[in-house]
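The following blocks contain the structures, represented as structure tokens.
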Structure 1
Amino acid sequence: MIEKIIDIWLSGGWVMIPLGLLAVMIYANGIQILLFLSRDNVQLGHESEWLAWIHNPDRAEGHAGEIIRYATRNVTAARHVRSRFEEVRQGMLHDIERRLHFLKTLVAAAPLMGLLGTVIGMLSTFTAISRGAGAETAAMVAAGISEALITTQTGLFIALPGLFLILIIRRKKHTVEAALARIESLSLTKLQLD
């Protein structure tokens, strides 16, 4: 089984090497972003805790507690709270957005790299056809077509799961953004009541 996979991989030509490297970069970056979003530095707790923490910031725990204390202490107006929450948003999400943009670029490059392999394979096919007839020509044509199809398939096979990875990361990022917006809203409501 492994020998067959290696034979198929090698029949894709030299384009398979950058495709393999591209796959490693895509999934390493994607998993790294997911791990960052799953760690405690981005976890904000639950809404049931936020209201109590906003009313008593000294009891607030974790990253959400740090945000609440920073955004609500020594403020005299709602615009100060909004400004501080915007700072928090930028600090937490700017790096994620930058890395997500890089990941999207890598994922978009995978089918294009596969298309490059397709063109190279088709050029090999046309070169074989132009040399004449015979068993050797038929083998060269088959090898060129095989190279073209394998690289296209590999490029798509790399890109499609990468797209799902991007969607998962976006969903987690939007969850963090929604949590920050809710904490901001609760903080502003408390500030206006006091």
Structure 2
Amino acid sequence: MIWRLLLVMCLVLPTAATAVETPRGYYPQLEFLYQGERLSFGPFVGYYFRPEKGDDLTQLTFRCYNERQFYTDQLPADTLLFEGEALLSALPRVRALPRSDARIEPVFFAEAPPEWLQARPVPQDQFVHFHSAYDATGPSYTGYWLRHQPIRSFTYNMGGRVGADSPLYHQAETGEPQLFPHIVEFDAGPAGH
């Protein structure tokens, strides 16, 4: 099924804390209509998205930079870490959306309903990160399955904030996208967070 979406690309102006310049043709935030809902996706630290074809947001490419050394303390700030693709998807509504005071509420695969994991695009072993879109009320079941391709090898330690006991901690290796944390993230949006 192919969804055509109204694309309203929101350019977020860089601030003093943001050192990465938006790559040409990429956007830190996307807004679109999906089945009558106006949704937003992004911005996230260091992530930039580009539609593959015109205004069709069903398939994106992305780049992830180590903005402010947010993802690893092993590489300089603003180093390109990942390139990848993102495929629009809607999770089956088999469980209530998690709500919290945090902007992003993670659900790791061990706690996720099997129906969510079965909704992953092929190759399923490489699409292991779902990030939801959001509206004015909070997270949505609609979002993107992401496939991360490391550009270089490094330890993903959230800038030194997590250790080997964290499910986020891993060694990113060129050619091994399946090592990215297996996670479903529900995003309430940046307003108020």
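Any read-out appearing in this document is the output of simple, stated calculations on the displayed coordinates, not a laboratory observation. Not measured: the values here are computed from a predicted model. Cβ atoms are built from the backbone, for glycine too; each structure is taken alone.
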Open item on the list: Starting from the value -30500: which structure in 1, 2 was helix-only ellipticity at 222 nm (-39500 (n - 2.57) for each DSSP H run of 4 or more, over all residues; to 500) calculated from?
Closed with: 1
TODO: Rank structures 1, 2 by FRET efficiency 1/(1 + (r/R0)^6) of positions 103 and 135 (r between Cβ atoms, R0 = 30 Å, to 0.05) and report only the one at the top, that is, the highest.
DONE: 2
TODO: Compute FRET efficiency 1/(1 + (r/R0)^6) of positions 95 and 159 (r between Cβ atoms, R0 = 35 Å, to 0.05) for each of 1, 2 and report the one that scores greatest.
DONE: 1
Task: Comparison of 1, 2 - label where distance in nm of label points 7 Å out along Cα→Cβ at positions 79 and 143 is highest - done: 1
Open item on the list: I have -0.88, -1.08 for log10 I(q)/I(0) by the Debye sum over Cα atoms at q = 0.15, 0.18 Å⁻¹, calculated from one of the structures 1, 2. Which structure is it?
Closed with: 1
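Using Cα extents along the principal axes in Å, for residues 47-118 alone as the calculated read-out, with 63, 25, 14 as its value, let me know the right label among 1, 2.
Values: 1: 63, 25, 14; 2: 41, 33, 22.
This figure was derived from 1.
With relative contact order in percent (Cα under 8 Å, 6 or more apart) derived from the coordinates and found to be 32, which of 1, 2 does the value describe?
Structure of origin is 1.
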Task: Structure with the greatest value (metric distance in nm of label points 7 Å out along Cα→Cβ at positions 55 and 111, set 1, 2) - done: 1
